[in-house]
Every structure is written in C-alpha cells, then in structure tokens.
1. Can you rank P, Q by distance in nm of label points 7 Å out along Cα→Cβ at positions 167 and 367 and just name the one with the largest value?
2. I have 110, 62, 35 for Cα extents along the principal axes in Å, calculated from one of the structures P, Q. Which structure is it?
3. One of P, Q was used to compute helix-only ellipticity at 222 nm (-39500 (n - 2.57) for each DSSP H run of 4 or more, over all residues; to 500), and the answer was -10000. Which one was it?
4. The value 12.7, 36 for Rg and Dmax of the Cα atoms in Å, for residues 359-422 alone was derived from one model only; which of P, Q is it?
5. On distance in nm of label points 7 Å out along Cα→Cβ at positions 223 and 335, which of the structures labelled P, Q is highest?
6. Name the one structure among P, Q that Cα Rg over 2.2 N^0.38 Å, for residues 295-350 alone of 1.21 was derived from.
Structure P
Amino acid sequence: MRILITGASGFIGSHLVQGMLQAGHQVSMCVRHPAATHGHWPGLETTKADFSTDHGIADWIPRLRQIDVVINTVGIIRESRGQTFEALHTLGPVTLFRACEAVGVRRVIQISALGADETAFSPYHLSKRAADRCLREMKLDWAVVMPSIVYGPGARSMSLFKAIAGMPLVPLIDKGEQQIQPIHVEDLTKAITQLVESTSPLRADISMMGPSPVSMGDLYTRLRRWLGLGRPRFLSIPYRVVLKLTGWGEPVGLAPAPTDAIRMLQTGNTANIQPFVSRFGFMPRSLDQALTATPAQQADRWYAGLCVLRPMLRLSIAFVWLFTGVISALVFPVEQSYSMLARVGIEGIWQPIMLYGAAITDIILGAATLMAFRVRLTALVQIGIILLYSVVITASLPEQWIHPFGALSKNLPLIVATLILMVLERENRWTTHYSS
C-alpha cells in the first residue's frame, strides 16, 4: 500500500516510516523541511507541507494522489512562534481529513493522545480532541490512536525524565505518586502496522499504553539505576510551587516542561491494557524489559547532564551580556571608559556613541539569548563581537591578557560556551517541533 505519513521527521513519524518500509509498503514522507530528511531516507518520496499554514483542501489534494492510507503524527507539546496547538493539532489535521474524504483515501489513522477525551482540560488535549471529533464524523475508515507517553530512541519526554533522574537531588512533584503508562515506540509501530494492514473496517478509538502503570518516583529510581548512578535522593516540591516556578520560567524557555504538561502529569496518564492485548494479540514490553535490552552508554549519561544544564548555560550567557551592558552604561565611571577608548584611537563625539552603542548592543544580545530568539544568529553575532573586541584590545591594550582577573582570557571559554549553546538549542528546537 502507499502510505502518506505527516510529521514523518518527528519521533513517532520516523519510527513509523521505518516500520512501514520494513512491512513492504511504499511511504511518502510529509515534512516541513524535506532537505533535512534526505540524509536519513535517500531516495524516499518526500513532500513539503506545513500544518501551520496549509489550511486549504486544495493544498492537500495533490499530495494525496494514489495514497491508500494517511497516518497523521504531527504534534507539539508546547506552542512557539508560528506554531500553535490550534493550527497544528486542529486546523491542519481537519483540512487533511477533509481532503482525504474528497479524494477517497481508504483509511486515516490519527495519532492523538491518551486524555484527549471528555476529561480534557489543557489546550494540548482539547486541540487534539477537536480534530479527533471531526474525523469520527466523516465517512472515511478511521482510527484514533490515543497513546500514553511514547518512549524509545529519540523520545524527548523520556530524555527529560532521564536527565531529571540523573540530578544529584531528584525533584518530585509532591511525593512523586503521579502515574504514567509509557509504551515503547516499537510496540506502537507494531500495533499501527496491524491497523494499516487490517482488512476489516476500523472506525474506532484505540488506547495504547505499556503493560502497567509506574509512578514518577519509581520511574526516576529505575532510570537512575539504568544510568548507573545508584539510588536517588529525592527532593519533594509541592505541586503549586512547581506550577509557579514553571510559569515563571516558561516565557523565557527556562522551564523543562510547559505548565499544562505539569497539570496533565498530575492527573495521571493510564488506561486498561486488556483491550489493547485483545485487539493486537501481544503484550507491549515493560519499561524494565526495554531498559535491560538497551544498556545505558556514556552518551546517555552525558545527555542526561547536558539536558539539565542547557537552560542554565543559556541563562548564564544571557546574564554576562546583560550585566556587561548595564555596568558599561550606568555603573562604570564614564571617564575611565573614555580613557580606554582613547587608547584604542576613539576620540571626541565617537566616544559616547561607541560606549553607549556597545552597551545597548550587549543588552539586546543578552535579551535575545534569554528569550532564545534566533539562537544561531544571536550566538554568531556574539562570537563575532567577542573576537573583534579581543583583536582590538590585544593590539591596543595587550596588558589585559595578563590581568589577574582574566579580563581578556575569559573570552575564550565564553566563545566555547556559546558554541555549545548553539548545538544544544539546535537539538532542542529539532526535537520540539512536530515531535509526536
């Protein structure tokens, strides 16, 4: 069969691509950035599509020619500039479903989420539920797949849990009794392959989860043991405090998870496994089985540490630029600043222009770093300015290299730290967009 997979470069989507190919199907990948997928899937048909803008049926009909099955995996856990729950979870999918109905696609499989039902309260779940409801009302043969947390190679949510488990003090919301029932992505793929190949009509909501629930406290204990770090020392934080801290950090990207995700976690994410087993004829692997089958590597331990340090690194670099700009403009004696500028050949009216212009630039760059705005461009400008300052000061004030406080030599680790932030933020953005 010819299968179109939307969000095919995301975590679930990429595993489904591999699974469908192994099952002998033809796959068309529907992604926002086709060029980024060519190295992973050379020769595979790739179609450019963007759920944030493609809201006309005419946008989708050419992509659906000769397609038998559509699997929609597009999803985000938090909104960002240009990517909203309404656009990506509701408007885009609904348009796709209507186009499928118009051209006669045989089957549509919608990857929704456990909790996107009558109990839904978060914008994430409500936006998923709206698309699910629309699909159920169509004449298509459909399945609404509602998985719990999905884990496996490349899973962002489990990577975050591993990073938290690796902390010296592992924070728990209250006593860590929140229940989740994670399913391995290979088991999810196996079940969806059965749905694709079924010769019987579907038209069903299907919950998918692991064999049994696990509390967050127990999850961190298992993950920490998997990382080879011994038993955890827990730090209990009241739920309301966690919500406040997350609310403060979320606007500047310093919260590890959105506030709504914390609320959803607090309500639990579990279901009865028996309907799954009866329908698909197999028991999904347990978390312990999955962890035993894939022992932790050094890269896992590195990532666990870096995932937690990423927001701290961004905050510290932002602080350096903001602090430098404010000190230069408002605190440090102007006469001394002008004296140093004179030593590098800047005189007269150019002194205040250079002093306050540089201070404003530093503040702007610090604010851009804090808000994670155009991270790559901001970082490159910062590195360029640091190198320019270093060259000018080396030529005019070489004694700064032997200053006991390292006035100039500290630029070297700052450049390296900025390069590391570029890599970490790039990976963070890649796994955030269309990650379901």
Structure Q
Amino acid sequence: MKRRYYKWYSATYRLNAKIDRLLTITGKVVFLCAFALIFFGLNTRSSMLFAVFAVAIALLAADALSLMFKSFDFEFERFLPDFASKGKRVDYPVVLRKTGDKNETENLFYEEIPANPLPAFEVFEAAREPGEEKRNSFDRKMGYYRWKWLIEKNCGGKHTEFAVIGKKSGDGIIFNASFLPERRGKIAFGGAYIFQKGVFGLLKRGKVIENPGSFLVLPEIRGSFEISASEGASADEKSEKVRETTETGSGFELKSLRDFVPGDSIRNIHWKSSAKSGQLRTKEFYKEVDTGAVFFIDNFFEEPYSEDFEKILSAAATLLDSMQKEENLPQFLFVGKEPAELPDSSKKSFSTALAMLALAENNPSEKFENCVEALLEAAENASTILFFTSKYDKSRHDALKKLIGSGISLRILYAGEAEGTSDLGEYETKIDFK
C-alpha cells in the first residue's frame, strides 16, 4: 500500500506543479467558481449564477487572449553564493538575456524550480516526520503529512515568484532574486520558470528553462553555547599532549639543518655549516603547541532525519564559531569515521569545518559499537575529545565510560533525553538551546 500511496502523491505533486504554472491564486479561485457554476447556473439565462459564470469565463478568455502571442525564448545566468546560513535570506543577481527578436523583458516574472524534490520511495518508507507519533492512525497509515514534510525538506525553502525589475544591459536585464533557506545542507535549483501574467492577472504563460545551480547552507549558529571548564577534566597539566609546527617566527626553536631549496628565506641560511660543506644549508624551526580538542560527531543511527541530530550539529557549529574568534579551533573534526584536519584557526579551516557539518548525514551501515576505534584514533592526537551525540543510550554510555576509565579526556554533549541513569555527570552536558 505504501508504494501505491507514493505513486498517488507523486502524480498529484506533478499535476499541482503544472496547475501552479498556468493559474495564479486569483485565477484558481475564478476557475473553480466557473467550474462549480456549470452545474448550477446553466439552467436559465436569467439567473444570477449564470451571470457570475459568464463573467468568470469572459475574464479567463480575455486573459488567455492577452497571452496568446507571447514569446519566451530566454536564457539566464544566476550568481549564487558558495555558502549561506539557515534562516537568513540569500540575495543574488540574475542576468536574463533574450535569444529571439520577438521577446520582451517587460512584465516578466521569475521563479526558481527545485531540482527533483520528490523523495525516493525508500526514504518515504523509512523517514519519520517530527511529531508523527502524535498523529491519528489514519494519517500515520496514509503518510500524507510525511510526504508533504519530505517535499518541503527537499525544496529547502519556499520558492516564490519575483517581478523582473532591474537594469537593462544590452539584450537582457539584470535583477535581484532571493531565497530563504529553511534547512542546512546542499540546496539545488533545477532551473527557473520565466512567465507573464494575463491582463487581469488570472493566467500565466511562460517557459521552464533548465539551468542547474546550488549552494551550501551551513548549520544554524546560535547566540551562545558554553561548557564549563570543570566538565570532563580527566587529564591534568602533566598529561597534556603537544605537536610540532614547522612554521618560523618568534619563540620557535631550531630543529635541524637541511639543504637550501628555492623559495627558502635567505635569513634562515646557516652560513657556518654552508661554508664547511660547500653547499647552502638552511635552518628548520619548530614550536611545541597544545594539540587542542577534537570534535567527534556521532552519526551512527538508522533514522535518516532527527531534530536532535540537527541540534547537536548546531551546537558544534556554535562552539566552532566561538573557538574561531578566539583563534583556537580544534585540530580535527570527525563526522563518524570521516575526519577533517583543521591545521590552523583561519577562516579557511573554519569554512571547511562548517561545510563538513552542513553535509553531515546519519550512517545506518555502521553500528556505534564497531566504531569505537575511531574515537581511540582521535584520542591519540588530542588533549580532549568533545563527543556530540543525539542518542545517548546505554551502549554509548558504557563505551564512553570505558574510554574515560582508560585515561582519555572526554566531554559528552548530547541532545534529547539520556537513556536510564548515568554516573558520568561531571563529563556530560545536555544541549538545550533556550
């Protein structure tokens, strides 16, 4: 039955999309009135219902005639940003050009079209709409609200129409469009619908122009999110780990001498050694610095979507934002088994980390018990691990307790409700944005 519902909903979505490209909201009302009055107003020419029906038909016919000879041979180019933030409107320029002699750029409208918003059947079957358990048995069985939620999630936001008003340039026009992202991740456009409205604003006529485009929406960065210094402090100062940098500068110590290569600074040439060997030798420096923290995002879940998972990603992004301002980004970011090294606290490293969080997805093919070695690997190169999870169950509690018992400095940040009682209170922080 679920597959049958899926086919019904897919066909209905395609039909509604076609209707939306033919009729404005006002046009839908007039068309429905005319359609309904066929059954009630055609029995006599003296009835008021017939008069209303005649006016509705006349308005629709006039709109259709006003659009009959319009041409829509256009091409366009949009200039999307690389990154955007959830909940913040994205404004971007669009260049619309004519490709035919009969085209006009006056009274045009522009609307982005999402790239294939229909979810796969497997996703429709496995996904759970937030709060779905509170719906009645009929709604849960039909899955309509789940389908509607998945469509909205795939679209990434509301696609609205814009009047093409801007600056003319050669055979085209430059104007601004905007989009409000409502989720993180990649948002893709498949093309745009360029159209005009009839003289009474009831009908639309235009052309769908394919032109793929996409941008990345970063997780929401909240106002503040802090962890007290006492939480998770299982490592003292003597056990702090350090790593060597290969940069030069004040406070760096001499590490070794090596042959000079083009591009090395002349200031670092070791002249005494060079005179003895007959070849230019240069000095290499190093400085021991604290290895810092490692962020570990737990994504070993079967659910394709979870509000709590979104919450931990937002918490991680908020902490990264705070640490970047203090020039103290973590050394590594793990999303499950996938690591990304953050060599410094530059904006480039910060963008890399946020992009990784933006694209994070749950991994149903792995179980958390089989992925503890990734945590152990992370611990080898870190002074502290910040472990983010959206499902703090008994298996995770027991595994993390063993890691803490082995001397690993660990802080546990979880969303939702913890399963059972825990004896790791000093290492735990519940993510609860007010």
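Nothing in this text is a laboratory measurement; each read-out follows from the coordinates by a stated rule. Note that the structure is a prediction, hence the values are computed from the model and not measured. Cβ atoms are built from the backbone, for glycine too; each structure is taken alone.
1. Checked P, Q; max of distance in nm of label points 7 Å out along Cα→Cβ at positions 167 and 367 sits with Q.
2. Source structure for this number: Q.
3. Only structure Q yields this read-out.
4. P
5. Largest value of distance in nm of label points 7 Å out along Cα→Cβ at positions 223 and 335: P.
6. Structure of origin is Q.
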